[in-house]
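Please treat every number below as a calculation from the coordinates, not as lab data. From a predicted model like this one, the values you see are computed outputs, not experimental measurements. Cβ atoms are built from the backbone, for glycine too; each structure is taken alone.
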Structure 1
Amino acid sequence: MSRALEPPRRADLAAMLRLAVPVVAVQVGMMLMGVVDTMVVGRLSAEALAAVALGNLAVMTVSAFAIGLLLALDPVVAQAVGARDEPAVRRAVQRGLLLAAAITVPATLLLLPVEPIMTLLRQPPGTVPIAAGYVYRSLPGLLPFFGFVVLRQTLQAHERMRPIVVVMIAANLLNLALDIVLVFGLLGAPAMGAFGSAWATSACRFVLFFGVLAADRRELLPLLSRVDPETLRLQPLLAMARLGAPIGIQIQLELAAFGIIGLLMGGLGTVEMAAHQVAINLASLTFMVPLGVASAAAVRVGHAVGRSDGPGVRRAAASALACGVGFMACTALAFLGLPRGLAGAYTSDAAVIAVAAALIPIAGVFQVFDGIQVVSSGILRGLGDTRAPMVVNVLGFWLVGLPVSLALGFHVGLGPRGLWWGLVAGLAAVACLLLLRIASRLTRPLARVVVDEPSVG
């Protein structure tokens, strides 16, 4: 790795943080919408709360692939910005919106039979109709949400995050207000219960799309006002889809792996499952930071690739790893040193605290490798390498992580701790393989991602 990376300068670290901090804020803002929905609906009944959780799971499971597909914009737009190729930026953004519209159709079709699917999966009979109704009322928000992802990735590539942060804050405040009004039926509105939360979320997704479009119209409207004829060519559209598809598959498979671990934990008992949720929630919260750094890394690396700046690529990669891993190392120390205190912030149940306190230090080790793998994936995405992270994640989670979890959790008899050590083993494998991939890629000549056909100037 020493030959591949260069020590980052203070200016490199500062530039990475200037972009990463608002990206993290936006990620947290997206997460907060779900948290607020849960908190408000949770005041109705346990059944309504379970229904919203189940409905959200269905929507996010289907949406995950679409979001991954649209992340193809990261290398395409960032590299074009770095090369000062404005026509390529315009074509990429327009194709991104076309892909967003196209992917909305199969996503909707997959969610329409959600009620019989939930029934087939033996979900609680009283919860299924509410969860299905929640999903159906969430469908109008899919297209604006996917469109927002396109605009967000575009502005990230231009390092213009302030408009997105402002709109995200406004959307969160509106979501809170609409949740309260529509769920409980205030200010003359009918009391819609859990369905009101779905309508609130859908409305706020329209606000996100049109709000960002309005907030930075000087940057975005020139990219959208004139449709480039090349935008509508099928071959470049398919090329972008092929670039993004591995990211979507990677996200889906990773979610599936964690879902299986959750099911295995549930088989051990209610206390064990509750403790697992505490540990995974803590890890998810801290994960927002390296996830934001990964997005910033994709942009900064992409810019350097676009301007054919090899040393800049290596410094951007090194600064991203330093920021992401440095933060996760700090959270790891907190997880190792304060497990009972952190568990106690979630529950007062002594049995759950005891099990969670055993899992949280393992989650601390998990943190470091998780930071390495997500930032490394962002670096590779900036280079236009999306297939290798997908393959590595499959190998790490499905051929290492899950088998080790099963072996340690059930055959060795370590129970919940064994399942979590399996996660650590899987993430460690992924992190090491991705670092090796970065080392290999950074010793090769730089090349922009080719989307347009050669005839396009």
Structure 2
Amino acid sequence: MKGEKNNIIVGLDIGTTKICAIVGQLAENGKINILGIGKSSSQGGVSRGMVANVSKVVQAIHEAVSQAEKSSHVKISTAYVGIAGHHIKSLQHRGTLNRHNGEDEIQKDELLRLEQEMENLVLQPGLDILHVIPQDYTIDGEEGIRDPEGRIGVRVECNYHIITGETSRAKLIGRAVKNAQLEVADLIVEPVASATAVLSQEEMEAGVVLVDIGGGTTDICIFENGFISHTAIISIGGDRITMDLQEAFGILKSQAEEVKVMYGSCFPTEQMKNEVVVIPGLPGREPKEISVYAISQVIRARMEDIIQKVEFEIALSGVDNTLNGGIVLTGGGSSLKEVKQLFSFQTGFDVHIGTPGQHLGRGQVDEVRKPLYATAIGLVMKGIEIEHTYGSQYSPNQLVDNQNKEEVGNSPELEAVAEEEVQQSAKKGPSWKSNYNMSMFSDLLRQWFSDDEDSDFQH
């Protein structure tokens, strides 16, 4: 790692509607102290979770990162970045390790070599492996082993959950971040990040479906017996509801978004038929009166479409009968009125809203406890976990000295963390450490950037 380790991690969520940068740090109690936050509009540069216009995304990243620097007193150089889009797929694969001496204890490096072998799987052209996630192990026929390290045996087998994505889509994200003068520490699939921030270990053990309803996509992560069994990304989110309202009533997008948030519901009622929203008309035109009931009908129709696709992914996973933890909703779309009730009514599962607050310590504003920030918080958590386990090869994010705080600004809402705490917290691992490991994707990113300096991605 370059420079002195300081355990300051930045999560960068590049979403369809917003780009969010959160600066976090592992505290002594295993919680995360949020040092700063910055967000900006995606400015139309992201479509359905994928970068569509690099220059617009670069501008939005600059704005979000600048805000985060000012509020955190941290000079940001490196970020853990989320990746989403319908091109994200998952598959299951089984790996086998034959050991020469079955009397020797199984070592961590043997397990890592087995995991790395999964990186050599032959995929369709244009696809790359983003995550290799170990699940349960089998040693000499004994199944269901979670931690094989230290055991003895000749034949070690492991079931892996492997997440893939399109090379070109990943390169676009990496190029945008690099052009914004940041290093990509790793690309992390967004439903994995959201699950890290929102789900408890008990829920994962019971079997649970995480549904993260974002602006352009709905991300799904299904757990069975504590392990990820299925991931998927649906190319429909809250923005599609806004567009439906815009088209149905002939109003501006900004008006449709306000109507959705302020007056809409996923459960139309008879009482709503007597409630009317007045929408200002365009210059020279009369205002429009729209029934709240009609608004909610439009919202429900699209949300039912999303639910049907979630149900399809649950059925595809094959674990629909073992999901005792039900469904956990998060993301900006989970704030729609009666969305929990509609999900429960349609699917028959217990449903609740998940927030990242359980993992947050001191220093954070209430804003970051909202489901809206689940992905960004999860990216910080995964970054902390990765660097604690594997270290970092990237330039550290630097806490600015008190005498030079004007370089990044000052915020009355957030207090800078003392250097002593920085050093102490760096020695401890995260209390939430997950049962799935980091991707091996950062090396591939570095290769792309070294081979592609003059590519057409720099526009």
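Which structure, out of 1, 2, was distance in nm of label points 7 Å out along Cα→Cβ at positions 112 and 144 derived from, given a value of 3.1? Present the calculation step by step, with values, prior to reporting the outcome.
On the way: 1: 2.3; 2: 3.1.
Attributed to the structure labelled 2.
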_Given 1.12 for Rg/Rh (Cα atoms, Kirkwood Rh), for residues 232-367 alone, calculated: source structure among 1, 2_ = 1
_Structure with the greatest value (metric distance in nm of label points 7 Å out along Cα→Cβ at positions 160 and 272, set 1, 2)_ = 1
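Supply the structure label, taken from 1, 2, corresponding to helix-only ellipticity at 222 nm (-39500 (n - 2.57) for each DSSP H run of 4 or more, over all residues; to 500) with the calculated value -27000.
1
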